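**Q** Pasting the structures in now, so scroll down.
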Structure 1
Amino acid sequence: MISTQIPKNPIKRLDVFYTLGEGVVVAGDIESKSRKGLLHYTRIVLDPLSLKVVKSSCDCEGYTFRHHCWHVEALKQLVASDEKVREEVMKAKEEMLQVEADIASWG
């Protein structure tokens with residue numbers, strides 16, 4: 001069972017971008033609960049149309065063994081609840097769709 005208690009402000013760095021063929025990526029360094037100062041690189045990939053999580057990854061031990069951890073959940077919650085992050089996701093989505101439309105027009 002994964003603890004749903006997320007420490008106050010565990011996210012130390014956050015990036016929102018897109019990769020063609022994959023989707024909108026929300027990635028960040030999230031501080032460990034058990035080891036202060038240790039940051040885990042965590043990443044979720046959102047489908048560009050539905051904005052649902054299609055992939056996730058984290059370099060923590062929990063994700064390595066269970067393929068799920070609270071770091072991933074923290075990013076999911078952030079995307080769902082933070083308006084600024086949501087705006088960045090929508091901006092990346094629009095950029096990605098425009099690039100794909102441009103590529104398609106090359107014919």
Structure 2
Amino acid sequence: MMRGMGNMQGMMKQVQKMQKEMTVAKAALDEKIFEGEAGNGLVKVVMTGAKQVTDIKINPDVLDPEDAEMVQDLVMVATNQVLANIDAETEKVMGKYANTIPGL
């Protein structure tokens with residue numbers, strides 16, 4: 001019976017270690033900078049991994065008062081691209097933990 005308790009304690013220590021590693025990995029992801037762009041760089045959206053917009057760059061060549069809809073579309077495409085980049089990196093970094101800890 002004692003042997004089972006030792007195994008349980010060892011497993012709990014492993015889980016705690018993994019949780020600490022996950023916290024560190026998530027914090028690093030949250031601070032990482034990601035970019036998305038549209039129109040061959042005419043519009044760029046910059047976000048942190050925590051999905052906070054830090055910058056939007058719009059090339060003045062794309063600013064046409066008669067065609068604001070195009071700029072809106074480019075901003076939307078760039079935003080969706082940067083969000084997809086964040087999600088892909090998050091899955092790459094954090095996905096290994098989901099397969100390791102039972103019940104997650």
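**Q** Could you figure out which one of 1, 2 the value -12500 for helix-only ellipticity at 222 nm (-39500 (n - 2.57) for each DSSP H run of 4 or more, over all residues; to 500) was computed from? Please report the intermediate quantities before stating the final value.
**A** On the way: 1: -12500; 2: -21000.
For helix-only ellipticity at 222 nm (-39500 (n - 2.57) for each DSSP H run of 4 or more, over all residues; to 500), the value -12500 is produced by structure 1.
**Q** Next up: Given a value of 2.8 for distance in nm of label points 7 Å out along Cα→Cβ at positions 62 and 94, point me to the structure among 1, 2 it was derived from. Please list the in-between numbers first.
**A** Values: 1: 3.5; 2: 2.8.
Comparing all candidates, it corresponds to 2.
**Q** Quick one: distance in nm of label points 7 Å out along Cα→Cβ at positions 30 and 46 came out at 1.5 when computed from one of 1, 2, so which one is it?
**A** Numbers: 1: 1.5; 2: 2.1.
Working through the options, I get structure 1.
**Q** Given a value of 2.2 for distance in nm of label points 7 Å out along Cα→Cβ at positions 54 and 86, point me to the structure among 1, 2 it was derived from. Present the calculation step by step, with values, prior to reporting the outcome.
**A** Working: 1: 2.2; 2: 1.2.
That value comes from structure 1.
**Q** Next up: 2.7 is what came out when distance in nm of label points 7 Å out along Cα→Cβ at positions 22 and 70 was calculated for one structure; which of 1, 2 is it? List each step's numbers first, then the result.
**A** Numbers: 1: 2.7; 2: 4.7.
Comparing all candidates, it corresponds to 1.
**Q** A value of 23 was computed for relative contact order in percent (Cα under 8 Å, 6 or more apart); which of 1, 2 is the source structure? Could the numbers behind the result be given before it?
**A** On the way: 1: 23; 2: 26.
Checking each candidate, the match is 1.
**Q** Right, next: Quick one: volume of the Cα convex hull per residue in Å³ came out at 104 when computed from one of 1, 2, so which one is it? Write down the numbers at each step before the final one.
**A** On the way: 1: 104; 2: 86.
Answer for the origin of the read-out: 1.
A short reminder: the numbers here are calculations on the coordinates, not readings from a lab. This is a predicted model, so every value here is computed, not measured. Cβ atoms are built from the backbone, for glycine too; each structure is taken alone.
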